[in-house]
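Participant: Each in structure tokens, the structures are laid out below.
All of the numbers you see were taken from the coordinates with simple rules; none came from a lab. Being a predicted model, the structure only gives us computed values, none of them experimental. Cβ atoms are built from the backbone, for glycine too; each structure is taken alone.
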Structure P
């Protein structure tokens, strides 16, 4: 298998086209020469090599060159400077085609004219940085032998690509590396080397027999105006389940239903399906054994895992007699709320059963005593109801609708209504990103402002997610007086730089309560160390007073 993985690149004539960006040809000879340069650049040593290349041809050269130098290759998911520092990607052991990253020049670039012999490559180690559910980067190590075994299975399952292979996903992750790079490379198929960011770019590139490697994040957002010039030989998707609607929409628009690949960095590919109808089960890949473990979770054994036994994937599973299976939700997304176990997938399923809800993600919020938050994408009906009722009343409406199916601790207490759920580059929802949606602002939204010398006026909206409304009071939130003083002082500090800390105040009057969604006006007057404030609603003064700053 190791020989077949690199056989084409090793033996192809120097002028054989391996990859292109549409302008520049990366031939077998040029890639071999670039790989040799990387090996020489690294020299003797045992330190792991961190490899990041935006161009797939440069990636192949850097990957082969680092392996030939006898190094472990580590693949970061992106090249943000702080992230690279966090994972220790610095110095001569960082190999990239980006100029200036980590203050070093690009160390891999396919040359215009050259050739070299690709040396035998050992069964080296390849490590992927995965984010997991917490967002913290962690290493998952694979051997080249494991990757080669999986490539052989891809060739057995889907043959060799007839046309060039391109993708909207990065080759720095295992799915993109296998499907966008190693599978076509071992098969002698051409590779379109840049990562395509838009479906318009895919349409401009696609040629007869071409294969598209994509993800649910891209396939769920296909512009209606995009039409491909030819029907692709195949579209692949991985990183998370594709909804039935998105799968069939892609099939209707592009002429072929995507092939979904189930797997993870740890397990490699596990199974596949094409959702031509509702309820299509997953079919295990060749060489993959599956079973249900003692907890009812899908467990996998294959040559891709590096383990002799079965690995649990954490998904509840129902396996049929023919060996195909249906997933029933994540078992490891169980959290404790008020001392009781709550299934987040169950909360999401109940939410998505509501006519106003198109998609939803539930998450526990440790910073809020473990209460649940719900990030919700609305249907057209839901958008109309939200506009009519306002966010606070609409969230109460949803909570009421959930009472017949969810216990009190299962019902979300905090709500965010958004146009799209956050996903990482692999189309996965990361807990840290979902929790970030629930970091509450301390100042109201500004609709309009007017500052004239020592006078200022702000037209504000009291959005329901202001942190001052939390717990004050649960069923009828109001803006407390201390919050009104704080907001006035903060706006004064923002525009004039003066600090009014509230240790000295006078003539404070609160005439009526302020509630979520109300539109208010805040007038400020500064005179030396004195700040006069006045809140009004529809011309009626509802609160006023004076604050003083330290002399």
Structure Q
């Protein structure tokens, strides 16, 4: 039997097509063999070939092995978008280790938890002033045995503020770390079932948890995307793909890095989102593809020069990471003629979940059809084994070769996340008669701000450190730019004076990531509670909804 929506698949694509699995180590090796001297990365107008990328990854792997960071070890990467990321990502994997992504956007509390939970005792970062001082805090707290510091200037001048290295024997420059590295007689055996990545997510009721993503999960995810887009791939064309999405995020890792390496395309790597640099990449360097998040498309769609720009080289434009406002997609298409579609996925699926076919019904607000090899259904909120009919709203479940095997150090939570072999996504939505899926709400309290997960409890914990605060609840509110932003509702201590949101943000800076800082604060004499006396985020949201209608 065909799956719902399969009738709209691209020609020649079936839902039950075999999904190849392998290892990421072999993915890079095969790419270097197939594409050799072809440029894989471009960064600060300098290119790195496929052969060079593999050689640098092997050097990193040899050094990590010699230092004792091989099989059964976690290697933490605290890096932004520079070539240091793919070099050390693939280097750690070739050494047989598992990678732990630390987001530069996170605050000290969340980062410390990820290091402790993952067991990573070695961290690779750069001497950027935005990263090195935080990494030094982990040393001071005794969370690390070794800190390896890459040189930002190794990739050319950028004007990025830098920090001096601390005088600490546990700190070593990357150049010194790898200079005497010798390749082993044989590399550690790596299998598709080995954990490649601990990607932290969730944490809406506590601290983030590490999704265990195997080599097989991640290569299957890349295979699914490649199969889906194969009919639209242009024969003999090397695509130039803009990568401003952070490589420490599952979206960029799978959709851009893995897929481009598999296809032999060029990744145009950007450290940060800047409208002018994106236009330059498209107009002058003739970029052909730009995957972004809604905040980026909002900025581009509202740029006054958009209609005068030459975007003729851009063949594909996609949105992910958070729901794309229908109005933004319409505005962008009206100004450029480019169709902007969004799909759905999550960390636990290594990104792929749903997508829009090139041809098919126009369904504004839909996240598309289930992709090949991935099964989605909708189940009752009060009975997660009861599958609902089209049009009925419930929780979305997913099954596929790309779905995580569970959460690191949390077997009970992992067990609660699955019904048989189907993962409960926590997303509430429905499937229509054509097999298209729509999201309605999220089951948990997580806020998605600019494509990044923001956890209310983490913000609340930090706000409680303010001497004037007695109680606080944080919820998400609509934000024209970010999609959602955090708002704090505060009950003050007796005699304490109210403070502005700017004062609150200043207090929280350093404790939280920039994307976690509240954009609004409201003071209440009392905060809503449940019948057993707990502060009620659900009731507060209901009050806000009522007040706004």
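Participant: Suppose distance in nm of label points 7 Å out along Cα→Cβ at positions 282 and 482 works out to 5.0; of P, Q, which structure was it derived from? List each step's numbers first, then the result.
Facilitator: On the way: P: 5.0; Q: 2.5.
Answer by label: P.
Participant: Also: Assign the value 1.6, calculated as distance in nm of label points 7 Å out along Cα→Cβ at positions 42 and 274, to the correct structure from P, Q.
Facilitator: For distance in nm of label points 7 Å out along Cα→Cβ at positions 42 and 274, the value 1.6 is produced by structure Q.
Participant: Thinking only about relative contact order in percent (Cα under 8 Å, 6 or more apart), which of P, Q has the largest value? Don't skip to the end; give the middle numbers.
Facilitator: Numbers: P: 8; Q: 13.
Top value of relative contact order in percent (Cα under 8 Å, 6 or more apart), among P, Q, belongs to structure Q.
Participant: Check the numbers for FRET efficiency 1/(1 + (r/R0)^6) of positions 210 and 490 (r between Cβ atoms, R0 = 41 Å, to 0.05) across P, Q and tell me which is largest.
Facilitator: Details: P: 0.15; Q: 0.85.
For this comparison of FRET efficiency 1/(1 + (r/R0)^6) of positions 210 and 490 (r between Cβ atoms, R0 = 41 Å, to 0.05), the top structure is Q.
Participant: Between structures P, Q, where is Kirkwood radius over Cα pairs in Å highest?
Facilitator: P
Participant: Have a look at P, Q and say which one yields 4.3 for distance in nm of label points 7 Å out along Cα→Cβ at positions 146 and 298, as calculated.
Facilitator: Q
Participant: Kindly point out which one of P, Q the value 12.7 was derived from, the read-out being Kirkwood radius over Cα pairs in Å, for residues 442-521 alone.
Facilitator: Computed on structure Q.
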